[in-house]
1. State the single structure among 1, 2 that was used to calculate Rg and Dmax of the Cα atoms in Å, for residues 54-165 alone, giving 14.1, 43.
2. 1, 2: which one has log10 I(q)/I(0) by the Debye sum over Cα atoms at q = 0.13, 0.23 Å⁻¹, for residues 14-77 alone, as calculated, at -0.44, -0.92?
3. Suppose mean count of other Cβ atoms within 10 Å over residues 6-13 works out to 16.5; of 1, 2, which structure was it derived from?
4. One of 1, 2 was used to calculate log10 I(q)/I(0) by the Debye sum over Cα atoms at q = 0.15, 0.17 Å⁻¹, giving -0.94, -1.19; which?
5. A value of 22 was computed for relative contact order in percent (Cα under 8 Å, 6 or more apart); which of 1, 2 is the source structure?
6. Tell me which of 1, 2 gives -9000 when you compute helix-only ellipticity at 222 nm (-39500 (n - 2.57) for each DSSP H run of 4 or more, over all residues; to 500).
7. Quick check: 1.2 is what I get for distance in nm of label points 7 Å out along Cα→Cβ at positions 46 and 86, calculated from one of 1, 2. Which structure matches?
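Rule-based calculations on the coordinates, nothing more; no lab input. All of these numbers come straight from a predicted model, not from anything done at the bench. Cβ atoms are built from the backbone, for glycine too; each structure is taken alone.
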Structure 1
């Protein structure tokens, strides 16, 4: 197992999140606040929220998901594009996916000073769905359904669950960020390799 950008991301995110659990000033400075972005020009908050999490469970869930699917996506990119270009693609999916996952919430809550969000879930979702589209035949499991599910089925099931949860609301979870990240991950793969989309559809139909 080689030391790649994936492990740097997990390490830095883990350390900063852990520190922010006991440093409320740091937590407040990094969280995603559409109101402060618009009215105080704190544009860094579009991505700084990826470094802090609400609690250990939130952090561990995101980092475990990122580890397994991120390692797979890095492997696919390295294999098909080489290490340097492959790493650029991986970093683009993660960081741009995290940025894109906040757009919906920004436009919806930009005048709401009480809206706040933390976590790398949107970026992780981008990685998950990029990996699913790249290798739809791999098997994945939902935590509450410990049965292997082909990725081409897992993806639509996961998105349907997130959509329903988003519509219901009041869950305290940014389902819109999960969906936004997933859409970005899918679009990114389609842009760099449209054949992956055709291959995915062939499994569905």
Structure 2
């Protein structure tokens, strides 16, 4: 049976999809592998993300828990603080982006934006399937490049842990467990949705 952290369910000011309200980034994973069919559904969701000129500049390096060597290699590319909890995930993904457009070799300034859209699609699909996703910036980028022989024109970017969330009370790191127990919060709309000038809330959100 999958654990659900009800403290992390969002309490939005306006109606949103339940799958968005349920999504959060746990530190506590229960160590189970992710079923291949579910993993492929998550990757397929990322595949169908929007991107500038349909460039699809994202690249994913995949390591499943069931392949101990591959998983250990991917884990070693994370910062030590992230290794402490990500070792219990079912899947690790290291991401990279292509910096130029294939069509004309010009710089693609929105490559990381598009990677974010793809990873958001993956996260939403995973949540709908009862999985949890935690995205990370704490990655040894040069180690990723060297370990996986990432060529020029591509840059390592982030990491993604996918798996089944666990009860934070079972987690051996008290600080991270307390983060998992705390409620989610977000800045209100008027703080970042502007109208006639920057910093002035739009009428729709006043």
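1. Answer by label: 2.
2. Attributed to the structure labelled 1.
3. Of the structures listed, the value fits 1.
4. Comparing all candidates, it corresponds to 1.
5. Structure of origin is 1.
6. Computing helix-only ellipticity at 222 nm (-39500 (n - 2.57) for each DSSP H run of 4 or more, over all residues; to 500) on every structure in 1, 2 gives -9000 only for 2.
7. Among 1, 2, the structure yielding 1.2 for distance in nm of label points 7 Å out along Cα→Cβ at positions 46 and 86 is 2.
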